[in-house]
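What follows draws every value from the coordinates through simple rules; no lab data is involved. Treat the numbers as computed from the prediction; the structure is a model and nothing was measured. Cβ atoms are built from the backbone, for glycine too; each structure is taken alone.
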Structure 1
């Protein structure tokens with residue numbers, strides 16, 4: 001689906017520096033000072049319009065959430081969601097590409113990473129762009145705590161199979177694997193906008209959790 005151009009998006013994002021962190025590299029190793037506490041940090045890479053991470057922040061005030069999205073015309077919708085939740089203090093947004101993760105987070109600074117409905121990049125020549133490719137896993141391992149986790153959801157069977165193999169080859173422990181998420185009983189499950197629309201048509205959602213050793 002082609003996204004509508006929003007020429008005003010970048011200006012709006014810079015108008016709310018408390019929520020949209022303009023120079024995230026300045027907080028590498030110091031995100032707890034920004035949040036004002038030492039709660040665990042969870043990040044979502046490809047946060048889209050922000051439904052998932054906003055709902056997670058509401059449900060879990062004892063966790064700090066950071067949503068990363070490279071497209072300003074998309075993350076501006078996530079900002080709107082955050083602004084509508086006046087009492088939400090445990091969430092921040094970053095308008096950046098996941099390629100630069102190591103510039104934004106220090107070793108062991110993140111407890112969990114969410115990858116929700118990432119671009120499958122189905123062509124073989126684009127394999128390195130998949131967010132579960134081993135070079136991305138190396139970046140994730142660098143910033144997560146010991147036994148840090150990746151929670152992964154997708155509607156793309158090929159990407160799911162590829163990712164399970166990638167996680168396994170990287171030596172990660174796989175758990176809570178679901179081949180049809182919405183038929184399984186998952187406590188406190190939060191859907192993304194895309195997930196709700198896609199699953200509402202009866203389509204299958206795949207999910208797993210991968211733990212770094």
Structure 2
């Protein structure tokens with residue numbers, strides 16, 4: 001097996017429209033975290049059988065199929081945010097990668113994905129694996145537009161006002177966030193360069209708050 005810190009593993013993930021966003025230690029093992037890779041992730045998922053078969057949780061089922069196959073190829077174990085209870089510590093793993101940090105609005109920020117960071121799953125591999133870290137983009141973001149982008153101020157470093165967010169999404173003014181994704185996430189300059197497909201944002205917003 002090729003060692004998991006070799007470029008081929010990132011390439012394997014990229015061929016499945018997944019981004020290898022970092023590695024985190026987990027006892028005597030290492031967890032490789034995987035996120036959607038843009039451009040291309042959303043068209044690939046919507047062309048997959050899970051998207052149109054009418055069964056529940058299409059994206060989770062796609063993730064389990066695709067990441068499960070990667071885990072088999074890498075002689076590892078697939079792990080998913082929905083596994084549990086107990087739930088796998090994806091946030092702690094992300095913070096341990098050296099490529100993810102708390103943002104000024106409390107959401108996690110990634111050095112390439114910005115505030116569009118999300119987890120489709122992970123692969124746990126035996127032994128220690130080193131992947132390069134990155135630099136916190138918020139430290140060089142002079143304007144930090146995410147701080148003022150939420151129309152109802154629902155996001156803050158230590159709190160998320162879910163009721164205010166949901167209430168706004170029920171209004172006509174909230175249609176923009178509901179159809180295009182969270183305004184604070186969209187405001188992140190790093191995230192803008194990442195190129196998140198609005199169809200994916202719409203899918204997640206409808207799952208979060210059906211209208």
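At a glance:
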{"item": "Label whose coordinates, when mean count of other Cβ atoms within 10 Å over residues 27-34 is calculated, return 14.6 (choices 1, 2)", "result": "1"}
{"item": "Structure responsible for 1.9, with distance in nm of label points 7 Å out along Cα→Cβ at positions 51 and 67 calculated and labels 1, 2 on offer", "result": "2"}
{"item": "Structure with the greatest value (metric distance in nm of label points 7 Å out along Cα→Cβ at positions 115 and 155, set 1, 2)", "result": "1"}
{"item": "Which of 1, 2 yields 0.35 [FRET efficiency 1/(1 + (r/R0)^6) of positions 43 and 139 (r between Cβ atoms, R0 = 30 Å, to 0.05), calculated]", "result": "2"}
{"item": "When percent of Cα pairs over 22 Å apart is computed for each of 1, 2, the largest belongs to", "result": "2"}
